[in-house]
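See the structures that follow.
Please treat every number below as a calculation from the coordinates, not as lab data. Just so you know, these numbers come straight off a predicted model, no measurement behind them. Cβ atoms are built from the backbone, for glycine too; each structure is taken alone.
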Structure 1
Amino acid sequence: MMYNTDNIYSKAVKNISGFTFDEQVAQVFPDMIKRSVPGYEKIIQTIAMITKRCALNNSNLYDLGCSLGAATLSMRSALKETTGCQIIAVDNSTAMVKRCGETIEAYRSEIPVQIINDDICNIQIENASVVVLNFTLQFLSTDKRLELLSNIYQGLLPGGVLVLSEKFIFKDDVTHQLLIDLHLDFKRQHGYSDLEISQKRSSLENVLIAETVTEHCQRLQKAGFKHNNLWFQCFNFGSIISIKEKI
């Protein structure tokens with residue numbers, strides 16, 4: 001499947017609207033994410049490793065905010081030694097879901113994938129061994145985050161895992177600014193102009209609400225998870241793994 005180069009913000013725009021995962025973004029998303037999120041490919045690769053170790057027979061695996069299905073494909077590639085599993089991929093963007101379906105169909109597998117076009121907050125998590133929130137929670141209003149994480153915790157089987165990948169902020173101003181600057185350097189190295197970086201930042205303002213690692217872990221504790229640790233970080237992006245206690 002062919003995807004275009006991300007040049008959405010390459011021309012100056014007077015009134016920049018809030019970022020949305022529309023058809024324009026869906027057409028360039030693989031290029032956008034590769035050039036915008038340091039460590040993204042490593043996280044996707046590791047999701048397969050986590051799935052191979054943690055997926056249980058006859059269980060559900062969820063990719064919440066699946067976009068074009070990168071995490072779904074990663075999980076599915078690791079389920080060769082399990083039986084009775086299915087992946088449930090959910091996204092509220094019609095454009096993303098359509099292209100996700102095309103992507104999943106392009107890779108043959110006996111592992112069933114159910115793709116749902118809906119708000120992830122409407123999904124009842126059930127009989128789950130692995131749940132992935134890959135750069136998704138940051139787009140959800142903060143007052144809805146605990147309820148979603150509690151739903152995930154309740155729906156996970158004992159020993160089940162949640163992979164939560166996010167953009168982070170940092171309380172220490174000096175560290176925070178350095179990591180922001182390094183991220184901007186990363187984007188420049190991948191061909192984005194200062195105009196593109198500035199306009200993209202404006203479009204994400206009040207749409208992507210980042211939090212500290214501590215704030216995420218405290219919320220995960222409130223949701224029921226006792227085992228929460230940062231397993232990956234590159235600049236101001238990273239991933240937390242949360243494990244539900246075994247009985």
Structure 2
Amino acid sequence: MRTLENKTAVVTGGSRGIGHAIALAMAQEGANVAILYAGNREAAEKTEQEIAQIGGKVRAYQCDVSSFEETETVTKQILEEFGQVDILVNNAGIVRDGFLLSMKEEAFDDVINTNLKGAFHMIRHLYSHMMRKRSGRIINISSIVGLTGNAAQANYAAAKAGMIGLTKSTAKELAGRGVTCNAIAPGYIQSDMTDAMPEKAKEAIASQIPMKRTGLPQDVANLAVFLAGPGASYITGEVIRVDGGLAM
């Protein structure tokens with residue numbers, strides 16, 4: 001039997017990159033999947049088709065996770081259409097990089113509102129549901145920069161560090177109800193953005209990583225599937241790096 005059979009997973013930012021890989025991996029393990037996406041309908045439809053071919057129930061919902069009202073509406077829709085939510089993956093995120101000296105307030109607020117408040121909104125709206133079920137898995141996609149910081153990414157690092165605090169607090173609140181909450185902190189993961197980089201730049205990044213390669217979205221998805229499954233039932237409040245040893 002597949003490890004996530006008859007489970008329903010909600011993946012924010014699930015149409016591309018790490019979120020796309022997680023959505024597919026969970027579907028392959030038998031989960032029904034609700035995907036939240038910000039605006040790229042084409043990518044969302046492609047992901048829907050890929051999951052449908054695997055055989056699971058799937059639907060994509062357009063939602064701005066930075067909005068309390070939109071996330072409340074979409075979680076109600078998901079519960080009505082899927083009947084339950086067993087797994088929540090908070091992956092949606094944006095970047096507005098820049099040095100603090102020139103960073104505009106809007107750039108800071110946008111990143112905090114999407115990356116950190118978005119996770120809070122989704123947890124908030126599914127909290128009672130999981131508590132009543134006395135089961136659930138919450139997985140927050142943080143980043144190693146939330147642990148180490150990074151020049152020109154104060155807003156992103158602050159949001160990802162905040163997700164770690166949110167993870168631990170959520171884990172403590174829900175542990176007695178059979179709900180776990182853990183964070184994954186990816187390092188340099190291959191993406192559309194990194195694929196467009198010059199080869200020398202990619203080689204420079206890889207040289208900093210003890211394993212001498214950048215990660216793949218599937219590397220993160222593999223861990224997310226484990227944390228969502230029965231084998232991780234006694235793991236909560238943890239922050240697990242997927243970074244090839246970069247932040248050792």
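Of structures 1, 2, the largest value of percent of Cα pairs over 27 Å apart, for residues 24-159 alone belongs to 2. Looking across 1, 2, the calculation of relative contact order in percent (Cα under 8 Å, 6 or more apart) that yields 19 traces back to 2. Looking across 1, 2, the calculation of Rg and Dmax of the Cα atoms in Å, for residues 152-207 alone that yields 16.5, 50 traces back to 2. One of 1, 2 was used to calculate mean count of other Cβ atoms within 10 Å over residues 104-111, giving 11.9; which? Here the read-out was taken from 1. When distance in nm of label points 7 Å out along Cα→Cβ at positions 112 and 176 is worked out for each of 1, 2, structure 1 gives the greatest result.
Computing mean count of other Cβ atoms within 10 Å over residues 72-79 across structures 1, 2 gives 22.8 for structure 1. Here distance in nm of label points 7 Å out along Cα→Cβ at positions 80 and 216 was derived from just one of the structures 1, 2, and that gives 3.0; the source is 1.
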